[in-house]
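*Asks:* Below are structures written as structure tokens.
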Structure P
Amino acid sequence: MTIWDAHIHLSGVPGDTPEARLERLLEYADRLGIERVCVFMGMKWSYDPSPDDLRQQNDEVWRAIRHFPERAFGFVYLNPNHLAASLAELDRCVRDGPMVGVKLWVARRCHEPALDPLVRRAAELKAVVLQHTYLKATGNLPGESTPTDLAQLAARHPDASFIAAHTGADWELGIRALRDTPNVSVELCGFDPTAGVTEMAVREVGAARVLYGSDAGGRSFASQLAKVLGAQISAADKQLILRDNLKRLLTPILQTKGIRI
């Protein structure tokens, strides 16, 4: 099966430069037949990055994907607390640069209206929006979004495409929260490989809305692939999850940019 990974980072692996870190990650990916990866956030993260920090992190991703254009897609990291700077980064990295998606993390909960201008601009550019979602037993960070938050945002922007990173990690609740939001795909990365997660996602939202991601280097490619490869679903559904769904989400912007896949 052909595999595209919807979620990797430049952290958690050795290397003094972004290029070196992505090279190491791709060495691991090659062992498992992973053809392409989506990369976002720089070598040193921050929860509420300043405009200068955002630009540096995005520059690091830009440097990394420039060295591996046939293997890696870049997503621009944005912070809704700095709206003007984030809109400028969106144009710099996506409209005028090589990136094809948006990454939002924990600076601000995504159901808030402050995100609307970013989502509208992303939709205009045909860029998919990947939003971190979590449901922590110990309590979320102040700006950390839940799957329900993302469902509210997506309902306001039916013309935009979203990925629910981690699907809340408490995946039984996360999948149900996103079940009736057709423009959100549920992503399987970043929590322990547990029997039943992929089967439930396919049953509740349909195989066409489920994505494989690893969260490497915070997680291993293999442990996250096990969620799909070991699932009791059809081979056709596995191929949708491992590549075809992500390829479909990215195709509009790739065509606009003249990128052949």
Structure Q
Amino acid sequence: MRRPRTFLRLLAIIAGVYIAWCGLLFTVQDSLVYLPGLAGKPLPDRLIPAGVQRVWVEPEGAVRVEGWLWVPPGGPAPLVVLMHGNAELIDHCTDNAEAWLRRGYAVLLPEYRGYGRSGGNPGQDAILADVLAMLALAREHPGVASGPIVLHGRSLGTGIAAQVAARLQESPRAMVLESPFTSIASFAWKYGVPPALVRNPYRTDQVLPTLTCPILILHSRHDEVVPFAHGERLASLNPGARLVELSGSHNAGLSLQPGYWRAIDEFLSGP
């Protein structure tokens, strides 16, 4: 009888260790998903680029969340919402914002809670609410044209962009997903825990099949953070999705490659 009891005792120990491990990861998961500490410090106010109009939303109490809005001269312009990746700030997105401006777009750069000058703690529902609130404010600007918007997300921002698209009253004009993941939940088993424990699932794989807008996916086969298979999977979920393969690592700066903006220009010009 000792062997069965020993075996059951061993199983109980293993189960207890696993439950403790799941509980630990459930508690600290936000610190694994969001990395504002690696993003560095924001620019001093005096160095914020000329032409930027700062947009603030105050969702609760003393929490203030910042956004930047660029409006090109010459009348109302269509709006693109540019959502940055993890360990980044809106301060790091000026090159891409200026590239969209040269193409005749107004640009909204929403910051995430806990990043840069923004207070609060990041979380999927909170970030989505902030982005939608900033979007509503941007639409009131006389330099922003009414009508469908373009959503552009990179890495973490792709998950946010997809969730924003799912919550808009009208379909976006188009969506650009750069180095996207199918979902944060898909990485759960990498840590040995079930996806059901993920509080910030960002299920892009569930949103894409429901969208009717054109979708451009830019991904590198050499991406060491988000495997290229994620981009391939997402492209297979919507007949309006197009996958363009670029080269380089996850943080190599895909937008610096000649094919990056060429792919976006061809995509926006239509079939």
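Throughout, read-outs are computed from the coordinates displayed, never taken from laboratory work. These numbers come from a predicted model, not from an experiment.
*Asks:* Figure out for me which of the structures P, Q the number 24, 22, 18 belongs to, where semi-axes √(5λ) of the Cα gyration tensor in Å was derived from the coordinates.
*Replies:* Details: P: 24, 22, 18; Q: 37, 22, 17.
Derived from the structure labelled P.
*Asks:* Quick check on the output: 18 is relative contact order in percent (Cα under 8 Å, 6 or more apart), derived from one of P, Q. Which one produced it? Intermediate values should be presented prior to the final figure.
*Replies:* On the way: P: 18; Q: 14.
Structure P accounts for this read-out.
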